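Each structure below is given as structure tokens.
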Structure 1
């Protein structure tokens, strides 16, 4: 094991899952010598903010609050500013992803095999939100491959990890879910190759808090085109 890790956790209205997600992030077996968790509450209105503010968190946990909802991208960028470790990785607080899978994502980084690693999801009947959700993901991923002359399988995955300084060097500006393709686009524009490893995934239902919509897909395409020419 080698290196230190900052886990960046954007949170918005995740009262039902945030405590379990924090425990998962702090206890998962990861191939690093130390870890910190940077939580950014993005203006939650369901009691998440109050829960995070009231608890005494262990050493290595930093909680930052946005006064209003700014979007996932803004929360990720805020968390990245507070990161102090050698490596950084994103982990959502909705339990669709598991912290243990970050172990697989981190292995190529700590071994020196890769500088940027994405966890790629295998779409199955029990893990997919809907047919159109999967097709939308495949469509924007194919658009990424065409526009950037690459071959990746899951541009919208949450599990993205890389050297913290490289992460900070990317000119990111998206405020919402379009931060996901923007990270990929900026990494590719920087001349980095994206290394992919398989991870597990279990999508929530809309009733359970799924937030992505069709309009987010259109923003993703806009972001991919913008980053290609700017």
Structure 2
């Protein structure tokens, strides 16, 4: 199986439980909840996405013919920037919707190169299954209103807030280790942040997640 990647870059994780951790981000092209084209936004299931995931023209992007070829590119990106500590290798598989492409073969290849694998998914697609080498290490699910949640358990549930039809109480009893509210970006971000803070204060199961990479001006 080949893989279509929008971009591959080294940065700090900006959101959720691993905020501040050095990581290679592998952004896969394509999503099942929006085409990525502005002309389709109003008819999409997910209308607030702020990510460009069309094509392969981002830094490090391209079409990779095999799991090993993509895993080698991820390792090269890490080694270009990280000066030591190979045991700290960390890759975030994101999109778009990465589970349209991520499979057991890619998980094996990345694990073989010493990476801890995290995924950021909308939760509508199944995870790779098999022995530990074939699986994702850290699963972050970000539910979207109007979609069917296939992944109802994991490590981290990160809910963009507010979303009519995807209120926090719909997910609060699911078996996740951590629950985050992330204020929806856009012209009302300040108001959304205030609302998310208030909700976290009155519902302490939830923690606030900010897009710190945007605040810091890094990718």
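Where a number appears in this text, it was derived from the coordinates with a stated rule and is not lab data. Remember, it's a predicted structure, so these values are computed and weren't measured experimentally. Cβ atoms are built from the backbone, for glycine too; each structure is taken alone.
Quick notes on this one:
- Given -6000 for helix-only ellipticity at 222 nm (-39500 (n - 2.57) for each DSSP H run of 4 or more, over all residues; to 500), calculated: source structure among 1, 2: 2
- Looking at mean count of other Cβ atoms within 10 Å over residues 77-84 for structures 1, 2, the greatest value goes to 1.
- Test item: Cα extents along the principal axes in Å, for residues 45-92 alone calculated as 32, 26, 17, pick one of 1, 2: 1
- Read-out relative contact order in percent (Cα under 8 Å, 6 or more apart), computed value 18, structure in 1, 2: 2
- Here the criterion is distance in nm of label points 7 Å out along Cα→Cβ at positions 141 and 165, and among 1, 2 the highest value is seen for 1.
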